[in-house]
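The next part holds the structures, each set out as structure tokens.
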Structure I
Amino acid sequence: MASDSESKINKTLTPFKRIAILGGTFDPIHLGHLKPAQQVAKWLDVEQLTLLPAHIPPHKNGTYANAKQRQAMVDLVCQYNPLFKIDARELARSTPSYTVETLRELKRDNPQCQLFFIIGMDSLLNFTLWHEWQEILNLCHLVVNSRPHYEISTINNETKGLLKQRQADNLSDIEQAQSGRIFIQENLLCDISSTEIRSQLKNSASKNHYLPDYIFHYINQQQLYR
């Protein structure tokens, strides 16, 4: 039987509940989103991963599919794969979707949880230009998925300094930290973007192997990206 002191130590080391979040316009959602997200969920040992479709991304002029269509595609993913669940709060907004605002709400709803916000390497390259990026790191840990053609060696000096200060290698390093660390994940790389998929769909009606069958069917049904 453990002593009182050992019990206190074990209790202290008990990790926070983890919540994993992947945001994006998902225009359309594809395997380049889903496969790395599945790997992150396995690494974090979470039963579900939240997909967070954005309404009006501050860094884009707009989307090709409307909010209702993009939500429908994410809903389909969640129906076919129970690992994923949708959080559609940003789609209900009439203002630009700032990540920091959503993270504040999620943290308020889950004060004793560790939030892990998943981004791509391309997003890390300009992360220090994000709206209230310092506050984002006060609210969550970042998980950065490697992407082809975006080498970590190309990041600017400000981001290099940020990584030197904040990067962590193991989950055991953050058992007592609810936020503030950055993980670089060498995940299964899917060298495709939504922009490339839209271009392929515009030029060909044949099956796109970067899309789940049910997403491809929905796109054809709605005559999207033509």
Structure II
Amino acid sequence: MSELYIVATPIGNLEDVSLRALRILKEADFILCEDTRVTKKLLARYEIKRPLVSYHQHSSAGKIDEIKSLLKEGKKLALVTDAGTPGISDPGNELVAQILEEFGENIKIYPIPGPSALVAAASISGMPMSEFLFLGYPPSKNKREKFFKRVSASDTPVVLYESVHRILRTLHDIDNAAGKNRKIMVARELTKHFETVYRGTVEEVLINLEKDKVKGEFVIIVAKP
């Protein structure tokens, strides 16, 4: 039976990889990765030499057919992203869906749990996180106003991802929708050397971020009203 392993990898600090993840990566016939350059750094750190196959959000249907062919040959595949758990705000979930449609019960898909920026940020938020709403990345253009109205009205904390290019714009949109006094937490570069966590009202966090040299990837948690 074909096997596909969904392998969580570090979101920054390479020491955060699990022993099981390392074993699976060593045993895989092929490793499917978002950016081969990023994955090679992790593999080099742990002296793992396995063939890499590029798979990302812009991959063609032909690439997916290639992956399906490898599974039909009985190859053991491991899917990783640049950072964190595949399938969380990346195309990994689309690949899994297509493979399940193709193979049905004739494939085993195993989760290899580990790092996730979503969970890491939630664990240090200081907010009640027994339930929350995860919305991934806000839309870049259309329907932003509707999106942030939903964020503002949520009766549970809302977790968002955002890039360096839009973090200030997104915080201003949260400000407009939820008000300057809504409590938020913004985590930047989690587990990396320049990890920074900003807590306070939207207005306070905006002031601090606008003073700092903004770079990196961000997780935003918006408190419920």
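Every number here is computed from the coordinates shown, using simple stated rules; none is lab data. Since the structure is predicted, the reported quantities are computational estimates derived from the model, not experimental observations. Cβ atoms are built from the backbone, for glycine too; each structure is taken alone.
Some notes on this structure:
- Each of I, II could give volume of the Cα convex hull per residue in Å³, for residues 31-102 alone, but the derived value 89 comes from II.
- Largest in mean count of other Cβ atoms within 10 Å over residues 159-166 among the labelled structures I, II is structure II.
- Identity of the structure behind 24.6 (criterion: mean count of other Cβ atoms within 10 Å over residues 79-86, calculated), options I, II: II
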